[in-house]
1. Between structures P, Q, where is distance in nm of label points 7 Å out along Cα→Cβ at positions 76 and 236 highest?
2. Quick check: -25000 is what I get for helix-only ellipticity at 222 nm (-39500 (n - 2.57) for each DSSP H run of 4 or more, over all residues; to 500), calculated from one of P, Q. Which structure matches?
3. Quick check on the output: 9.5 is mean count of other Cβ atoms within 10 Å over residues 12-19, derived from one of P, Q. Which one produced it?
4. Supply the structure label, taken from P, Q, corresponding to relative contact order in percent (Cα under 8 Å, 6 or more apart) with the calculated value 24.
5. For which of P, Q does distance in nm of label points 7 Å out along Cα→Cβ at positions 156 and 244, calculated from the coordinates, equal 2.1?
Structure P
Amino acid sequence: MLKFILKRMFLMFIVMLGVTMMTFLIMNLTPGDPAEMIAMARYGVDDLTREDIELVRVQEGLDAPVYIQYLRWLNHVLHGDLGCSLTNGDPVLPEILIRFQATIKLAVASMIIALIIAVPVGIISATRQYSMVDNASMMGAMLGVSMPNFWLGLLLMLLFSLYLGWFPVCGYGSFEYIVLPALTLGTGMAAITARMMRANMLEVLGQDYIRTARAKGLGEKIVISKHALKNALIPIVTIIGMQFGRVLEGAVIVETIFAWPGIGKLLVDSIYARDFAMIQGGVLFVAAIFVIVNLVVDISYTYLDPRIRYESGR
């Protein structure tokens, strides 16, 4: 197990290094002069002069070659410093941590909604295979998978905010503000997880030990809850880990629609402002969370299924 964890941590470092290189390269290849964009954000458009632009270029080190800029930034990162915002001068890491609190609230609420919907639906569909309930559930799951987040978010906003007036249109605050964004993100996750849960339950219910348990006279509820469910949940752990990355991806759109002050909205605003430091820090932070979650998922397998062991670097 220790050898496996150390190997994964090394691979995590390689992945993170690749993420920083690709992000830095892409941002520098986009059209426009970053020094001019930063100067416009600081001094305004009307009073902006060429001297202001050149001053910003020198102050922020944008006059150096791209690889020098990258190495300077990477050196700061390895020392725990993500730098300061190029537009307002605020430290990047504290701002990301503040925004991450809002994003993690949205992610956890979305995943709770998804699991509350998906696990019962998947179990019921598997135990009543090809019934009307099964067909209706899978049709709903297909609809949920196919529905874009931005379209669903606008529909929920139109129905529950404008027509019914149950929830606020957008913003951040009490419980009412998180319902619609969480439903928007959770619906897609619930659809995928429900389909996977149904497939896993059908596979497990066909195993010999399930038939043996039934032959011993155990009730169907005990067979499902004590014997089938635990083994069927093992692949779901992988799906949950992958869906967490999908939440961070979908949060960019959902947070923008609902004006939710999370990392997704922070990245969108930073891209518009060409704030390289904030973009690099935000992408690096999200990538780190994603690879850490995947490592935790892999380790959790050994607790869900004692037959799984990571030995000899596997």
Structure Q
Amino acid sequence: MTAVGTRGRAERLAPLLQAAPLVLLLAVFFVLPLVLIVVVSFWDYNDYAILPDATPRNYNDVFEGCLARLPDLCVTFRTYLSTLKFCLLVWLTTLLIGFTVAYFLAFHVRSLGWQVVLFLLCTIPFWTSNVIRMISWIPLLGRNGVINQWLQAMGVTDQPLEWLLFSDFSVLLAFVHLYTMFMIVPIFNSMTRIDRSLLEVAYDAGASGWQTLWNVVVPLSKPGIVIGSIFVVTIVMGDFVTIGVMGGQQIASIGKIISVQMSYLQFPLAAANAVILLAVVIMIIWAMTRVVDIRREL
């Protein structure tokens, strides 16, 4: 009985021991930093030092005057709306492009070899850094850039288009260029798992191509769509480099506010903004996971 009991305990402990290294890594590099950020967000500070005294001052500063200005929006709310606007536009654009590319690769490219080749072509932009990819748009979109020179040479415009660069358009374009791949990969992975016999059944039942796409392909691709959406939304919500470079330092975002506060050594205030941003992102992810139970679908 003792040997049996020892063996039973060993069998129960084996999964825990196997998961222990990963749990330890997550605790040290994920949970602990988040706990520290939350703790620091309640600390006080002055022009010279951080004071480890519990105070709600930082959160009060973030939302200072917001209720008094209603129905007008305070700076914090306007900044969050600006960030959410870019997040929504980038999500819609990357979803349309990502779904189209993934659908073409999964259902119209029959050869596995060509699928691999075309998929690798999609990854070529990722062979360089994000900064280089952003800067590469400036000679094209600038006031004296290639596109403006071409439009004027063709007689389409009489003067350069100012909105091509350092504008909402250039920020959106850069975001789509940088992050569309995060939408393509999970959607393509979901589509490759779809049983092709289901499509044949739909066609045999008289469904058109659009009906098959909407009623068969899209529902079965939801896990990939949700995973890709989580990637894109979480990255865009915290991105401040792209908005700074492509927006000409003229467009506000929550990530940029946090960066500026850290540059001024206002770490507790930056931590409070980071906690609020984290809460907003978690609510968005929670809403997405209510649409599709990713764990069950995968």
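1. Once distance in nm of label points 7 Å out along Cα→Cβ at positions 76 and 236 is worked out for each structure, P has the highest.
2. Only one of P, Q returns -25000 for helix-only ellipticity at 222 nm (-39500 (n - 2.57) for each DSSP H run of 4 or more, over all residues; to 500), namely P.
3. Q
4. Q
5. This figure was derived from P.
Any read-out appearing in this document is the output of simple, stated calculations on the displayed coordinates, not a laboratory observation. Note that the structure is a prediction, hence the values are computed from the model and not measured. Cβ atoms are built from the backbone, for glycine too; each structure is taken alone.
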